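These notes open a run of structures that come right after.
Just so it is clear, none of the values below were taken in a lab; they were calculated from the coordinates. All values derive from a computational prediction rather than experimental measurement. Cβ atoms are built from the backbone, for glycine too; each structure is taken alone.
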Structure P
Amino acid sequence: MRRRLTVAILGVVIGTLVLTVVGGLLLVRRAAISTAESEITSEAEAIGGLMSAHPAFTQAADLDALRRVGAFDRLTLVGLAPAGSLQDIPSPLVARLMRVAALRSGETVAGNVGHVVFVAQPLNLSLAQRQALDDGLAVSDVRVLVVTRHVANPVNGIAYFVLVAGVVLLAGLVVAAVLARRISAPIVGAVAATRQMAAGNLDATVAVRPGEYPELEELAEAINTLGENLGRARGLEREFLLSVSHELRTPLTSIRGYADAVADGATDDVPGAITIINSEARRLERLVEDLLDLARLQARQFSLHIQRVDCGALARTVAEGFQPEADGLGVELVGVDPAGVALWADADPDRVGQVVANLIENALKFATTRVEVGANRVDGWVAVWVSDDGPGVGAEDLPHIFERHYSSDRVPGRKLGVGLGLAIVAELASAMEARVDAQSPLLDGRGARMVLWLKGRRSPDGRDDTDETMSSVMLTPALPLHPPV
């Protein structure tokens, strides 16, 4: 890669040099020709004026002297016949360049042929003056003074350009080598680190050197962050597998123990043993169902039946179903105010019910005395939330509360699952194009609130309910609800 970068940079430098040299030579040539044209035009006009006033200066000897003094290649008189033809045009000039019409009107004509510039200046001579001349031209011809001068070829200074180009090329080679090394070294390090990560070494990092290019520094930091996140995900997955294994082993051990006791006649309370076996089997069934649900959700192998749903009524119904479980735990479960207005959203009612159920179950794990279920309309969104008065969620845990394999035992001893509920909530919300978030603490450094956000819709009969709100019991004072961005 370093070699390719060096070659590419050198190619740009060489291309720039070639264009600069060629452009410079063309510019110098054009400037030299333009300057020479301007000079000999003024000189030819002065000489032409002198000859028109004093025809004696048209003699061959005088013309030769003027040519040497003015450093002209040619200084001669040509004849412009009445028919428009030019006689005795000096080489390399041709008639089409002389602009006969302009000469006949008395205008000065200037131009160039390659590196030869010329000026044609008509002389204002009377018939008597033309008759007195001994120049071999017809008396009727208008005398035209033609002056030529050769402009030095700028290629003669090519050695200077080659020297400058050599110095620039050498400097470009040094700069290309330094830049290629500085750019390629971090990329090579990034490739090596990612290969180590792919091989399983998630501790591999890319060194970030002081003064590094911002883009390369961002690349290194992104790879390092990726490694940290992968390492964290691996740790969470390991903890999740250990937790699941423990949860599976505990009911299996109970089922096997009581089944062996019944089979061996080692217990007198057979109905009680069967009850425990049935309870542990149901616990296993719930765990396996949660695992299957999470797998199906992640693979999007499930169907949604989207329809207009009254989220407030649905949340109230789900909350009522958890009343016996809350009573058994000694927790007060406060539901949505039944007198509130409808809160409509487009969603799958079964999946919304599953989300609310998982949020309530999660709140019951950690609540001290109270769990609250609420719903309201906030800035065009329908918010359905479940809050508890437990210890709250730590600031370091809050951003990860809905991640897969994440679990946080805020209240040891009250265990109602293996921490899959919130991961299922996040997957279901994503499938319904809804949002979920967590807020904590709510009051006096305690409490947590999980919120499901759905876009508010009109009622099925077309009535606009966007300005109506639902009253609900909330922890007071509690964090205000802010809709997702």
Structure Q
Amino acid sequence: MKALPLENMLKKSQMLDIFNQSGFLLSPRQADQFIIYYDLIVKHNESLDLTRLKSFEDIVVKHFIDSIYITKYLDLPSPLIDIGTGAGFPGIPLKILLPDITLILAEPRKKRALFLETAVRTLELSDVTVYPHMVTDKSFFTVGGVITRALEPIDDTLTRVRHFLSREGRVVLMKGPEADEDLKAVSEENYHSYSLESDREYSLPGTNYSRRIIVYQKISAATRKTYSILKDLSATAGIAITSGQNKKFKNLEKLSSTDGIRKAGTALVSGKKIIKEIIRKGSPPVTELVLYDGYAEHDDVLNAVIGEFELRGSLIVLKKSLFNRLDLFKTRNPLAVVETPEIKEWDRTLGPGCTLLIPFQDPANVGSAIRSAAGFNVRKIIILKQGANPYHPKSIRASAGAVFSVDIMNGPSLYDLGEALKEKASSIIALDAGGEPLPSFDFPERFLLLPGIEGPGLPQELKARSVAVPLAAGVESLNAAAALSIALYEWNRRYSPSN
């Protein structure tokens, strides 16, 4: 920091007297910072209307001393956000006095925000961020406390910060002495979300300037972070996409088709629970998270995950109409782009127990079958050529993520199965209404289980050995995936080593 000119040295002496009389002993660096800050205010006041106070003593007492006097009554939390800071009050004086705190200066007026950037840079203040926007329900900060200086009614501030302030976080309200009606006007919701921690009246030394400091502590654990596409795209959390012609969006849209999944080697996963579990396990790798404009999240764990993807440059925020084109299930939950595991060709070997053959063309049925197989100890799953891609979004969702925890391989066509297996064809057990009743059927030590399919059904040569789920009279058949689940349950109940 440059040496002060002689004129400023005289002001510095006057200022130190005022600070000393108020009980504050400044270091040489702090004294220089306050004088330089004063000069910046005076220099820019006419063009930016930073303060109505004009005299040196008024600015020192009613801005500088007033901003820091609260430190005599409480320890300030950090990180701290100063909402509606204007020219930097009380945030900048507090930062000069307490250089170790982390500070956010929130000021929506562009010219004043630019002034704050200049002040922070000139005063060489570290760990200070200027937030040049209005703090709204779409803003989110990871802070230990909030401070405001005569900004608005108490209830408005408590509501403004409730969605991002965590439990035990504090709201410090610097008010005038007449705040009783303000306190009475606190809403029922805020009454149950906060506890009034302290309410203290005081006067600045040597003045009749009465002040009141009111502190609330958050007692509710509820937080909510909203991810929105802002007018200033650089301030948007993540990569904002608003056009359907965007290349990245076009590539995401292709992941709703089998060809798109195969070519990209990635798939779309829908659902908070599945996504959190995949990320917890670390497999398969998640390359991107996709949200829609205005998405709000209450889950602290998921917000932390989203924050990590934002830092990596892998968070995408889509215009709602674009997100709806990807959200096949209309759940409006986050979407994850994951790397799909390689599906190798089946070598025609049979492991112990059941090897499941899946011919279903409906990806939801494929997912349901895989979920049942995983639940009933099937070691190997073969997707026949007719079968849908197991990493189709519908399959992943129906499997509840089980597609990522089982051994899946590609097999031959249903209609070439007998020829492809040759001597192993006798190991095929088909699920068919004309087969032996399930309760009396004796499963072999190693076998291939082939569920039926709708429409044409299974080729006759594959039904030489078959098993049926007994049904009540008048009921012709079950959904193939449901029948498969019953058969696997019965096999697992009788033959699984764990039973």
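Quick look at the numbers
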{"read-out": "Identity of the structure behind -9500 (criterion: helix-only ellipticity at 222 nm (-39500 (n - 2.57) for each DSSP H run of 4 or more, over all residues; to 500), calculated), options P, Q", "value": "Q"}
{"read-out": "Entry that produces 5.2 once distance in nm of label points 7 Å out along Cα→Cβ at positions 147 and 267 is calculated, selected from P, Q", "value": "Q"}
{"read-out": "With distance in nm of label points 7 Å out along Cα→Cβ at positions 107 and 211 derived as 1.8, matching label from P, Q", "value": "Q"}
{"read-out": "Ranking P, Q by distance in nm of label points 7 Å out along Cα→Cβ at positions 19 and 323, the structure that comes out highest", "value": "P"}
{"read-out": "Given 32.5 for Kirkwood radius over Cα pairs in Å, calculated: source structure among P, Q", "value": "P"}
{"read-out": "Identity of the structure behind 1.2 (criterion: distance in nm of label points 7 Å out along Cα→Cβ at positions 387 and 403, calculated), options P, Q", "value": "Q"}
{"read-out": "Among P, Q, structure where mean count of other Cβ atoms within 10 Å over residues 35-42 as derived comes to 19.4", "value": "Q"}
